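Following this line, the structures themselves.
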Structure P
């Protein structure tokens, strides 16, 4: 049934010739607005119920490590599933894949509210990660389809800037809903968002891909992914995105326990602390959108990494020297997320500029690498959990060092276009 649904929607949306795509290209603001709405669904599925994490351990009579797996394994599934969604969008079009994904997200969110054990919730969260993975792939692929490199940097900066509002608002809303209505109500809100996003995509988002009927051939997939894995420029910048996103996932996985349990922040106040780092990312993305027209992507990338490393060092000093307070903890992380504005605006375009065709497959592997590395960082926080913020400081430090190594290689590597 799923396959027939893809086929029906693909035929309905048509295979639009490249010339028509160019002449009928929608405004960037409209495209970004629709992608933000769809992407917000997957962001809400993680961030909105983070204030509930400590209480879920009591609700399901389990420990913090297993509760954290509802996030970290969701993120891992999210990353791996993107390897499939990209080729699907090349074969059937961007819209059909996105529309089917949003319906599945709504259904699975409702199923999460019916979980009777932590193992059931973990399993449903894994399926939810698989379903929601399309949003990240489709957004990148649509931007790659419609815009050139300079426009891509600006579009990605705008996308990051506006999406930053969602994780800022999500925990605030999630904490309020948790306190007054219970943790299950958060998933009902996300399900409703998925249905609204479905309606917006169906009505307003044009198809940007030229359907490739051979995109799902095993030999074609193997050759396509093989070429990408040998593409040094693509792999370097994809891994940089993974390390950067890993820093965010470290916070999302570990900060609720640090701030709520260690520092006594009420669950319905936690969102305001997370909003601080998201607002910092918002302004970092705003700056990136302003300088994108004047700076090279290399300069944007390097400046972003430098700011991230400064923040990681500050976090290590605060945590390991005993100077940790809620304010100093959040301030250090705000420096990290400010630098991510430039990183997330420049690294995707530097990765995708080396790919001439199969943008859905390329976006799929890029997002898959990004999410898998980030999920690995979240799993590390879950495994190393000791009730303190030290695991967050150590994992953040390791990610920052790896980021510097990749940046060092990136600024010295000449672009090497591949098919």
Structure Q
């Protein structure tokens, strides 16, 4: 009986100390401190290739250093640098089936200054048919590392120009993708495109807490720190004379704030059996390039789970103390998280906005495509998020107390995955759209 009483007291004390520690480290005041800096006007909207994002990099690096995170693979920096190509369009000339073709109906994604192709060039011809998801289909081809001629049905005429998104910044590559807007099957064609090519460096920011008994098994916590920058009507970012800065407080300074806070908490806890990796991704807004590069640096089989955190600053559709998980049905990770929250009032739900394909629209997708149980946790009401991609996405629109509770729920719900007790089932990459 004495042993039972002693065990009960120790358990109660452990739970008390656990709760006390988590509230000391993860709280509204700390969340607001980080969020205020990341979403400040000084960061100029954290757009890639600007001084603003470099300021954000320096701040996040300093936070990781103060926490005492290790650097990935014994690097001398928290920055994980990679090269991007920025093609500046000069000209395009095209003929299809011996007829001149409108150059406005051709979009070329390439890292070559001069690209000349015809039906004998070995480009695989594919079609995006009416009724398809244009952006999702286009992404499939631009990420496939293969030469394609993509014939886009003319029903997409109004949205065809949106494919320019895929050519603004790309990885250096020997392959190219050419989109043509046509309802004609090109039996013969000739397309000549010229671009001015410049190379630039972008950086993910990565910190590590090595595991104890399972050092070669990884659990990732991530968010993206880039946003849209300063408004420009020319680039489709409207603003008024009073405010032109897209602060991105919710998208995704909120997720980055969570990553930093979780890193500080788990470093203080110091009991992770699996290695924890904390990463702030760049270039999510222009095509998830940061996470694409990051994913290629790991053996996917060693990555046991990924918690990607995106836009948790506002209440979910169910109110405070709740969030949803994208791709909930693709693994059992969501069920594990909810089981670990048993007895609390916090609730994780399945993504209610499946028609918006959110599972594929954030950085988790780069890992999920290679089988990792990688999900995004969010609260954003995507059918009615008033400040999404607007200059009004500022810290004053966010709920710091609710953000802190969500971050605590992520910390507590991940405990059995971090300890190695639970391992989520893998994503069946063959079933992904």
Structure R
């Protein structure tokens, strides 16, 4: 029974998520989400949890407006507040994936702190996901398919749990429940289109498998659950391995990393990159890191592209970087230190310690030939050599704002340099809206 499954799920997950004070149903108007919303209302009342619903209007079907109208009537009958969100789905190689991304962006933009998002995927969906990922060559993490809970990063900051309480129920059981209670639902015509991979699996492949193995869906869903357990154990192991070779700055220390076996290295790399905000890296990327970066000379500067970011080696460390925006060579600004100075890549420069100049400072980036005086009466030093000796990675050297008082270099923002830091100290902030938020200095 859906009510029993929901009650058990909430009993298990609410104590582990004490911040949850409200439940939000992702409501398409189809069978699954209609049963979820209808069955949730009496159960949520037992837990004193308010319920609301969100309907995402993709605009991909000529029936999209009718579906939204149905959702409004259904929720009005249930006395549930409904929010209809209109989204634009970009054209992409996979329209399914593009629509899924747009849908999740809508959810994470509409969810409020203290709310949990409930979705109605069931055991049949889990079996399809497992088989789909198996045929794409997924590893343990991918074959774990959909999880009962995962955390969503909200657009406004913070996180909210995404819950799937029906993963143990079949579509047939949901259909019987809906028919017995007179629940009306809509049918999305795109669910019949065999050009979509999941539909082909659902309508052609899995029914054929069931002619020989009647319990195929149940077995695949159960295997996905076991893969989830195995993945959780591997994550715990990756954390233990990472403690020995991932430093406080989020870099991989190669002397310790190189002592691991090749499978252990791959496990740590996946754990490290996901922790740095990257998507799960494909095997080809892991192979390039192991073949190209790890054996490289210390004075080399090899790079491996990973999604929209890159992996670099500098001396004995691997760095995971998001894309770095270009710095204009001729950029220069005057600044009195009273308000943060916005740099051309979106970062903000703050004065943290020191006296403001009588006039203004000049701020720019390196152009070559800069020198500074470590202490009064001491000869000047070449900044380039100092940065090299200080083990500052090349891509960071070009992005360190230089602060001049007249012609004298008085500070290198973001860097503690002998003599300079005694007089002035600056802080570089990466605003949350900046595309470089993961690449903090």
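Read the figures in this text as sums done on the coordinates, not as results from a lab. These numbers were taken from a predicted model, which means no experiment stands behind them. Cβ atoms are built from the backbone, for glycine too; each structure is taken alone.
For the reader, a short list of remarks on this structure follows.
- Computing semi-axes √(5λ) of the Cα gyration tensor in Å across structures P, Q, R gives 52, 27, 19 for structure R.
- For 1.00 (FRET efficiency 1/(1 + (r/R0)^6) of positions 75 and 131 (r between Cβ atoms, R0 = 35 Å, to 0.05), calculated) the corresponding structure among P, Q, R: P
- With helix-only ellipticity at 222 nm (-39500 (n - 2.57) for each DSSP H run of 4 or more, over all residues; to 500) derived as -8000, matching label from P, Q, R: Q
- Parent structure of the calculated result 3.4, given that distance in nm of label points 7 Å out along Cα→Cβ at positions 123 and 371 is the read-out and P, Q, R the choices: Q
- Label whose coordinates, when relative contact order in percent (Cα under 8 Å, 6 or more apart) is calculated, return 27 (choices P, Q, R): P
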